[in-house]
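What follows is a group of structures, each given as structure tokens.
Derivation of every value follows stated rules applied to the coordinates shown; laboratory data play no part. Note that the coordinates shown come from a computational prediction; the quantities given were computed from them, not determined experimentally. Cβ atoms are built from the backbone, for glycine too; each structure is taken alone.
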Structure 1
């Protein structure tokens, strides 16, 4: 999340709004292609790790997934080179074609890196996962900007830096797991590959359709309104995404291997209690972030991306609410993952994509980028409602509605206050309102949520005991 906020103001300044729109379209295409090429392996790795560990077959586990993902990525890269060279270069501007030639390498290293980082997630190596993730973001940001500004101007320089950084990180990850990989014939399990394929194949289309659901509106905006409108929409959407992903992905990424381990070791009741608690903590953080973004998003957008992106302010409330709905399903849909009924995901998601496309055709010509934002939020509502219905049929857990109502009320109170505060200068006003809003929300939750109050007091006592803090004399 931090590196996203760092890169956002830099990229919006070094690229024009039109180039930023093209960057968004190419990045979206990479996501969509990678979703198919990954073959659902990242989630299969999480699903089958505990079983393989219980059978003492971890070396076979690592090797099978690594060899499978590498072979598929290589084959896809060669196919993309063929398509770009024989077909696409005749249809696009020469500068865009130069960028498209980077796609095979970007997709290859993305798939290989995702396989290795999924190993880290399965092993619950959170510190190393965070370390390699931050290093990758720092390196890709630094090299991409350096190459863009000093070596090759424009998008070619950006993607050249991105490829070099991605190869570096993939190499580090390869040597991290090198001793666990077996490259002989005994290092590949056809049975495991078939099981993971059966589990993961529906997830290919689920992830593919998820990405279409998230990003298909960019293609409609390009068709109806052009690259500049794509740039505006992408800027607003990206800012909202940095906020929500910074909240949900740490939770959902950590949650999956833990609930699978709990399910195998302690049974369904403890697993349900864990997921219920996790969802409550998600709402505790997500609600104030979303309402705070509604109140401050436009000012934040102008500060980070300059006035040339101020036109995106109109979509920000719709973006953040849609993201909040969409990402909450990453916690609420665990029943389908646990019962291995993954075939439901692509069906529901593709129906949501079709709804999104239809709504874009109707709303975009009339309302502009606001129409695309409304189409997306309605599609998310449809997707979330259907998925949660089917997931709870398989694996129902309790939801603490009283806490959710409390967090919603506290977030609304915070929004009312920060909307009526004016401290003067733009940056001072933004920072001050963020601080005041956070303080108001914390105090309301501390006084009205007994569980949180007990946790904070317990944590304070623990810190005092551990570090010898004495509040009467200071630290």
Structure 2
């Protein structure tokens, strides 16, 4: 059984708690391990230790913090086999996708190990003689990192790598469904950090997450998850004037314009939708295809979906694993059922798969969907591709822009005018042209509208965990004419 990681060591839950959670493999339904079910008292203890550790960590020179982050990246790569295995067993993504996740996580740590050495403020022009003005960027304090199940390590390090690089300390609450890889990451790759700099409290959002948001030692909440939960966090944080960074839900569009190369657009769109069984915030949940190429696109897309091998994610032949839970699968089933009742047509899939005891669902293609169908206006966290045929480029852009969300958007075209028009009119934090879902550590990531606030990655991601202080220095101390008594300036007053 895995305990809590607080102040650089494994500790049991708060005295008298004794609650344990079983972590099940969503493909086989076997128990992978057990973890302590943390409590508000555990969260409070972790925040206190993080605040204490922060008094020294914030003053450690950036070059030294950078070395420690580089060491963490090295250790992640050395432990890549076991980390990816745990990610697969507890989360259900194919092993190859989890090998990538570990590599991307290590690369993110490397990026922030370097960028934090190159940015600490700036010099600005003074307002008078013998004055110097500059800014310095200081850490916020304790950061609460609340992470979802679908990318347990990647979405974690997008938060903690810049937070640590900036001089903050961290308390992590992993998803209660997928805490094991996070606990191993901290033990194997971050135990060299000073005690208290990194802490992990496993448990539910109601018990641990709420306690972290409310804790007076927490200065910032970095959260990835649903818009509903993110909104509640924002309201609670606002009442305490705490910083928030929220990456929330998305109903991202993908447009295939009439000049798209279908040899590329079809497999690209399929990967953008079915990656991680469709459990990706930025996956292509609304596909718009221009009428001129709709028939061949749909035929080839259906054929592509039917080639996807669904099964045990530890099998190297598997392309797509199970959904994370029975609750998740039932929700997807309900969304498909309601869409079909409203006129959507099932072109492929639309059913459970008997490839194992887990929560498997077939890669599904729905055509003839409408703007008010649940698979279009709700976030579908499952392998459901919803395709709408549109008249032309104008209608495609207009449809794609009709959303309360704005996390990402994808298009396939060689026409620069269409690309720039779509980029200008569609509200999205990231806009991918001919290369869906590709991230870049140096580029900011985040949502617009109901998809969140703040940015992760890039310099913006570093600044999300810093606040700016202005320093004014006059190196020739002297009395100022603007001081009291004002009678010496009486002549300045107009008659």
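Cα Rg over 2.2 N^0.38 Å, for residues 257-360 alone was computed and gave 1.42; which structure, 1, 2, did it come from? It would help to have the intermediate numbers written out before the result.
Numbers: 1: 1.42; 2: 1.13.
Considering all the candidates, the number was obtained from 1.
Out of 1, 2, which one gives -29000 for helix-only ellipticity at 222 nm (-39500 (n - 2.57) for each DSSP H run of 4 or more, over all residues; to 500) as computed from the coordinates?
Working: 1: -29000; 2: -11500.
Checking each candidate, the match is 1.
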Candidates 1, 2; FRET efficiency 1/(1 + (r/R0)^6) of positions 25 and 177 (r between Cβ atoms, R0 = 30 Å, to 0.05) computed = 0.35; producing structure is 1
Percent of Cα pairs over 40 Å apart: greatest across 1, 2 for structure 2
The highest value of FRET efficiency 1/(1 + (r/R0)^6) of positions 129 and 321 (r between Cβ atoms, R0 = 30 Å, to 0.05) among the shown structures 1, 2 is in 1
Output 18.6, 73 (Rg and Dmax of the Cα atoms in Å, for residues 9-216 alone, calculated) maps, among 1, 2, to structure 2
